[in-house]
Structure 1
C-alpha cells in the first residue's frame, strides 16, 4: 500500500540550482508528484548539491561497503524519480557522469527502491561501455519515460521495450497569464557552454554567429535583450560572463537580463516576442509560457523534442553554414502573432502529456519505509 506522504528522492534536479533548466526539472517533477501525492516529502539531489552523498567521490567510499554513504541515503526513500538532468543519460559528456548516475540506479535496485526514469533524452551512447551501462540501467528501472520519439526508439533498441513517451517536465510548471503584455522584442540566450571551448561546436564560430545575429537585428531596428539561463557561480560554463562580454561589446544597444529565479525568468520570457537560444531549457521555458522560440541546436537532443511538439523553428549549429543569416531569415518571414498562437496551441498537447504522466506515476507502486 502506498503511504499518503511517501518520501521521494528527485535525482539530478534542484530547486536551488544556478542552472534554471535544472530548476525547471525540479519544480516540474514536484508539480507532477503533487497531483498524485500532495503530501509527499521531496528531497532533491544533484552531484553539485550542498553536502550531497550522491557524488562521484562517494562512489568509491560506497562500492565495497554494505552501509556506504550512497546506500544509507537511498534506503530512506519510498521511491526515486531520476530526471537524468534532462539530457545527461548519455556518454557524450564523458563516462564519469554516466557511471555516477548508473551506480545510484544500481544501488536503488539492490535496495528495491522503485526507480522511475522521468521524461528525458536517452542517449546517444557512442562507446561500447556506455551502451553496456545504459542497457543495464534501463533494464533495472521500474519505469522509463522518454521525452521524444528518437529517445523512445533508442531505449527500445537497448532492450527496454516498455519505455513510454512523454515530453519535457517544464510543461508541468504553472503558467501566469501575460496575455497582451509584450515588454521585450527579441531575447537571446547566450550560452556560456558554447562561448568557450567545448566538445559540441566550434566556439569561435558560435561567438561570430551571436555577434552577427545581434548586428543584423539592430540593423533591422529590433530591440535586443541578452539573457543568462545559467546563473553566475563557480561553474565556468555559466552564462553570465558570456552575456556580460557581449553586452560590453554592444553597449547601450542591448539590454542585459540576469534573472533571480525560475519564476522571474519565465516572466521575462512570457513577455517577449521571440526567444533565441542554445540552452534548450531557455527555449522550452519560452514555449511553455506561450512565447515562440528559435533553438540553436548543438546536439541531437534538440530536434526530436521540438519536432514532437510540432515546433519546427530551429537552427542546427552543427550543420548550418551561417546560423545568424538563417535565423534572421526566419525572423523576417515569420508573423509572430501567428507564431504565438501556435505556441499556445501546442500547450494543449503538452498539458495532456503531463496529466498522463501524473496518472501513470500514480499507478506505480512505491514501497513504505519505516516512519
Structure 2
C-alpha cells in the first residue's frame, strides 16, 4: 500500500521527534514501574483548597460548556490584582497561553530572545511559528538579564521570554533587577514574564502588578500553589490592546466549567494558599539540609522545587535512573542545565523517602568509585 508523507510545515519538521516531557504514567506503563513519589513535574503534594473541592462537587455537571468569557473568574482576578477585567485573559494553563501568544505575534523569521536551558515549551511554540530564536547562556545558574537585554537590542527582538522564578533552577529575580531589565529592552519589544511559581516568592520583592508597564505580559497558573495541574487553567495579565488581540484567536471553550468553578473558589481561599506556601518553604529547607549533609550544592529557590547540582549530565542521568528504579520520579533541566537534579517539594512522606533513597544511591556511587 502506498503511503504519503504528511505535508507538515518546515517549522514542524524542524522540531525533535520526542515530546518535551515524558510523563510518569508513560514511564510506568512502558517500564513496568510504579512510582511511590511523583517529584518530577512540580505538582502540588498538598492538595487543593477544600472550598474548591466542594465547589467542584456542587457544580459537577458535564452537560454545559464553561462560560466562554470566564467572566466570574476574570472579575475576581481583576480585583485581586487591581487591574481592569479587560487586562485578564484565561486559558488552558500557561502552555496554552504560550501557544496563543506565538500565533498572535510570530511570523517566519521573527526574532525572539530567551535563555539557553530555560523552560523549553516556549521554544517549541515559537519555533513552530517560524521564530528566529536567540539563545543567551545562563550566568551562575541564573538568567543573565544584561545579556538578554543586549541580545534583544541586537536582534530587534519582538519579545523576550523570562521565567521568574526560573525553571529549572528556582532562582528569583528581585523587583529592582526586573525593573532595570525592562528599562533596557527595545521600546517595541514585549517581555513574556512567566510567573508560574510566583506564589512561593518573597512578596516584598515581587514586581507589583501594574508597575511593569504596557510592554509586559505576565503569566500565572493555578497548577502550582493552587494544586490544580490536572485542571489545566492559567491566565495572563497584559495591556488591554494585547488582550483584545489575543481574544480574536482564543479557543473560547478551552477552559472547562469545572476548572473555572474550582479556580474561583481557590482564589478566594487565601488561608489555604498561605498554608501551602508555608509547607513548601519548610520542604525547601529539608532539601537544602540534605544537600549540605551530602556535600552537594543546592541552588537558592523561590519555587516549589530545589535543584541539586550534581556537577555533570552523566552523573545526573545515572542518579535519575537509580531513583526511577526505586520508585521516585524526578527530572533534570534542558542542556546545559542538565547537570541539575530538579526535585519537587513533596509531602513529608515523599521527602523522607527521597532523602533515604538519594543517600543510598550516592553512597553506592562512592563505593563503586573506590573499587
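A few points about this structure:
- Distance in nm of label points 7 Å out along Cα→Cβ at positions 81 and 217 from the coordinates reads 1.3; which among 1, 2: 2
- A value of 24 for relative contact order in percent (Cα under 8 Å, 6 or more apart), calculated from one of 1, 2, originates in structure 2.
- Structures compared: 1, 2; top value of FRET efficiency 1/(1 + (r/R0)^6) of positions 129 and 185 (r between Cβ atoms, R0 = 25 Å, to 0.05), i.e. the largest, recorded for 2.
- For 3.2 (distance in nm of label points 7 Å out along Cα→Cβ at positions 57 and 361, calculated) the corresponding structure among 1, 2: 1
- Which of 1, 2 leads on distance in nm of label points 7 Å out along Cα→Cβ at positions 265 and 329, largest value: 1
Bear in mind that the values in this text are calculations on the coordinates, not laboratory data. All of these numbers come straight from a predicted model, not from anything done at the bench. Cβ atoms are built from the backbone, for glycine too; each structure is taken alone.
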